[in-house]
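Student: Down below are the structures I want you to see.
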Structure I
Amino acid sequence: MFTKNQYSEYLYKTNISGSGKATSYIRALELLSDMLMIHPFGFDDCIDIWNVTSLQRTSQLKALVATEQKKKTSSVWLSGGIAPSYLVNGYCKAALSSYAKFLAETNQENDLFDEFKQHQGNGSDLSVLLDTSPKNIDVLLDGLKQVEGEDVIRRVKTRLNQNLFRRMLMEIYSHSCCITGLNIPQVNRASHIVPWADDANKRLDPSNGLYLSATYDAAFDKNLISLDDDYRIILAKGIKDHYTRESVNEYFIKKEGMKISLPKKYLPNKEYLVQHRKSGGF
């Protein structure tokens, strides 16, 4: 079951900041629920729009909205005192198109996550298995020109892969930073050992990841810390040059030699760690 908060988060990720689309689309869908309460036309199951997970049902509802939109102010939906602009000016229809795209991406991400949970092989094989193109292209490209569509498909695939990688690492690391144990998802990051841009074949390999709180994610990304073959923290000289600062001592110097908390499955690949140490000059 999807929630308003999940859809809202999706809108803020995919729309230009300050555009107002997130607020207007959510408002349009909430008003559509009110309209369906006045006359559901057989769509009683859609009155709570956040319970709708079927793309087919969303498409059917969109067709009904288009029909009522053509009636303008004579639509029965506007007989209850609901402001007409959201229906008549097409905001409800546009919001449903957006919601369908959200469903298309989220449903595919959930299907891939289920494959991850059932997979019995190694991380490298899993990465190949999960690296698929977006589905429901007609939904994702609804209302877009061809050139825009090509760019959208690339962005959807990137977003899908990044979201999936994060969910996999959260799962195998029990939602906790492997250095601090911090389990607040808003401040934790899914870190790649071999960077995302360096090797496409390793992007969805969970053994190419560490689940780290933001400070240690940044330090790992900038080659200020790494791990040895026993999964113990090693520090770059650049960190040690500042050891006199109490904060550096607390957050880094005291961590040197500490073994990270290991994941339930897909241990960090030691070959990838060798690459990270070499790239950082450890």
Structure II
Amino acid sequence: MAWFKRKDKKIKELNKKSIPDGLWNKCPSCKEIIYKPEIEKNLSVCHHCDHHFRVHPSVYLDLLIDNGTAKRYYKNLSSIDFLNFTANKNYKDQIQKAKIKTGENDAIQVYHGKLNGEDIILGIMNFQFIGGSMGSVVGEIVSRSFILANDKNMPFILICSSGGARMQEGAISLMQLAKTTTQLAKFSQNKGLYIPVLTDPTTGGVSASYGMLGDIIIAEPGALIGFAGPRVIKQTIGQELPDVFQRSEFLLKKGFVDCIVDRKNMKETLSTIISLLA
């Protein structure tokens, strides 16, 4: 159409520069469009509304563990499809794709390191690996971590992020609730300090086991925390739910978590708790 073309040929049009994909994120809370490198500088927290984005385990590792002190444990444990589970997706294929996507063998990493000079055992769940679901390997690693923390007489801090038990492993995945809580109870009986940090989301079997059984339970702001999801509960009881239902702030008000801590303050808060209780 000629009517919107530039008439004055002396005015040159600048070549439009293409903007690379992946440089901008939309905050799901306040809907602001944010430059991705700026979010990453702020520990993946929206500087407009304080929304805490889901992050890779490396963010928590760098945030909490003193530089050069981390030692990895249980890296080579890997899930297998012992039930030959097939539904809409083949479980073997899901495991392989998750390994390629994350570069990890399963949905948790465990380290021994120092937090402000204090020795700790740190576990970090990875929601990008099949929704952070707890199968036999996650259950085994969490159980071993309680034993490790007990043997080394160190606090155990576990960053939780999970959709719950891994249904592809059937009853074996549900057995991990009892397995992990048994080791947690032994650790507690020996006066061990256990601090779960509940991030978005912490649901299902993880919230029904080690996620909610800490000496001090910390949650990040706005994290979804619960057993069944709000949609299931709404359909079951036939009632509307509050907008903040199953969010950190709602659980704090009801007494299910002890405190809500911004990501930027997490290391100092944990350091203070350890100095007082460990």
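FYI, it's all coordinate maths here, none of it is from the lab. Everything numeric in this text was worked out from a predicted model, so none of it was measured. Cβ atoms are built from the backbone, for glycine too; each structure is taken alone.
Student: Figure out for me which of the structures I, II the number 5, 21, 28, 26, 16, 3, 0 belongs to, where P(r) over Cα pairs in 5 Å bins from 0, in percent, for residues 191-238 alone was derived from the coordinates.
Tutor: Details: I: 5, 21, 28, 26, 16, 3, 0; II: 5, 21, 25, 21, 13, 9, 3, 2, 1.
Label of the source structure: I.
Student: Using volume of the Cα convex hull per residue in Å³, for residues 119-198 alone as the calculated read-out, with 135 as its value, let me know the right label among I, II.
Tutor: Numbers: I: 135; II: 74.
Only structure I yields this read-out.
Student: Suppose you compute helix-only ellipticity at 222 nm (-39500 (n - 2.57) for each DSSP H run of 4 or more, over all residues; to 500) for every structure in I, II: which one lands on -10000?
Tutor: Numbers: I: -16000; II: -10000.
Of the options listed, only II reproduces it.
Student: For structures I, II, which has the highest computed value of distance in nm of label points 7 Å out along Cα→Cβ at positions 23 and 263? Present the calculation step by step, with values, prior to reporting the outcome.
Tutor: Values: I: 4.0; II: 2.2.
Greatest value across I, II: structure I.
Student: Also, quick follow-up: Which of I, II yields 83, 47, 44 for Cα extents along the principal axes in Å, as computed? Mind dumping the intermediate values first?
Tutor: On the way: I: 73, 41, 34; II: 83, 47, 44.
Source structure for this number: II.
Student: Looking just at mean count of other Cβ atoms within 10 Å over residues 87-94, which of the labels I, II belongs to the structure with the highest value? Write out the running numbers ahead of the final one.
Tutor: Numbers: I: 19.5; II: 13.2.
Largest value of mean count of other Cβ atoms within 10 Å over residues 87-94: I.
Student: Mean count of other Cβ atoms within 10 Å over residues 135-142 was computed and gave 16.2; which structure, I, II, did it come from?
Tutor: Details: I: 16.2; II: 23.6.
Source structure: I.
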